[in-house]
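What follows is calculated from the coordinates using simple rules that are stated; it is not laboratory data. Quick caveat, the model's predicted, so the values are computed rather than measured. Cβ atoms are built from the backbone, for glycine too; each structure is taken alone.
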Structure I
């Protein structure tokens, strides 16, 4: 009879356990996002937040929106690499969120610009809203989007590559590398938040569901192209209906620094 060992038990633990833990983490991030969003509904730009406050809020939002879609890859990685699965997954998720935290810096700059235009220059703000929807729509239909999405949907090739990683920061590097592909896949969708409002909960939920469908459903790429066409339609519609971009309408700022 084979002798049981704690390590062997950890290796044989069902993959669903890992995914469930990450989904609980995402749920906690959603709860935190909802709490932060209270009182910010309808506010434009950075909502009066300085960069030091905006980045943690942005990272919390990204954890809520993106962790569910990376959970299957994180679980698969942990099962294909020797060592503690908790450490493997923790390192990967930390590196993954580090990429999205870094993306918060240009997001802050764009949100700051949107806020300034919305408060003092409605014409350019209107043009920016149209441009944001258009950029999202065009990028959704590009080959670069397709390549990044294919890596996120079928990570086995990347997992073979990750097998060559060594050192204590291996799992963090894996998360950063995979997060880079995810950023390349989804940045076009995220800039729509500037037009709709950074703390627009309905928009966040919609985009999170779209990202999940793109990455996990068999017809995800087709849905992504449909979303691109819809974004182009929104760009055209916003020319005549500026209210479609509430994130670029003037609002009273709340200063937090």
Structure II
């Protein structure tokens, strides 16, 4: 059996490959407690509020005590990301088709991002490698069982769904943070009083330069604005329509590229 490759800090702890140092951790404190406290800080005040000092204060310990369990803030962020997907190992995707299962999978991701909006502020230099994240990917891959798709295509689809979900949540989170920052600066914003996208464009766009946009914003056909979840599911359906076309093409013996 080949030797296990060394893992970077954070992943070695999550995957149970970190050796304990000679100096034991302080009783009454654990990596789990540190992560739970950090998540609570981030939920309340955003990712920028998370620091080793702030988390230590929340727990009633010194900052140095935390470093016996978590080596750095970067490592803490990895642990927080993993904690946000707690329960992924026992997740059961409901539905009779791959489409229903992936709709549930994406919706669960969307719900998590609404519950923990600070995730949208996390750096994404590499695909998540934490155990819970890998469990979550495993469930999505299993949804494709029986479909004529290459594994590489399945992974691309999962990445596309995650990117769409994260982008949708990031826009909502950025808007909410802007309102919160304005309130903190003594310049509160009333979302209900803010002009709509259409009304702003009507004041800016002329028919000659932007004929298609102009026709759209002055169209007589108006629809009631959908809620955030309905808007998200509408976009998700468009993506899944494309996945169905890919599956159909692969099943007919055509190229999936």
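Taking relative contact order in percent (Cα under 8 Å, 6 or more apart) as the measure, the highest value among I, II is held by I. One of I, II was used to calculate semi-axes √(5λ) of the Cα gyration tensor in Å, giving 39, 30, 14; which? For semi-axes √(5λ) of the Cα gyration tensor in Å, the value 39, 30, 14 is produced by structure II.
If helix-only ellipticity at 222 nm (-39500 (n - 2.57) for each DSSP H run of 4 or more, over all residues; to 500) comes out at -18000 when worked out from the coordinates, which of I, II was used? It traces back to II.
When mean count of other Cβ atoms within 10 Å over residues 94-101 is computed for each of I, II, the one that comes out at 14.4 is II.
Ranked on mean count of other Cβ atoms within 10 Å over residues 62-69, which label among I, II comes first with the largest value? Each step should come with its number before you reach the end.
Details: I: 24.4; II: 15.9.
The maximum falls on structure I.
Of structures I, II, the largest value of distance in nm of label points 7 Å out along Cα→Cβ at positions 54 and 230 belongs to II.
If FRET efficiency 1/(1 + (r/R0)^6) of positions 46 and 70 (r between Cβ atoms, R0 = 25 Å, to 0.05) computes to 0.80, which of I, II did it come from? Of the options listed, only II reproduces it.
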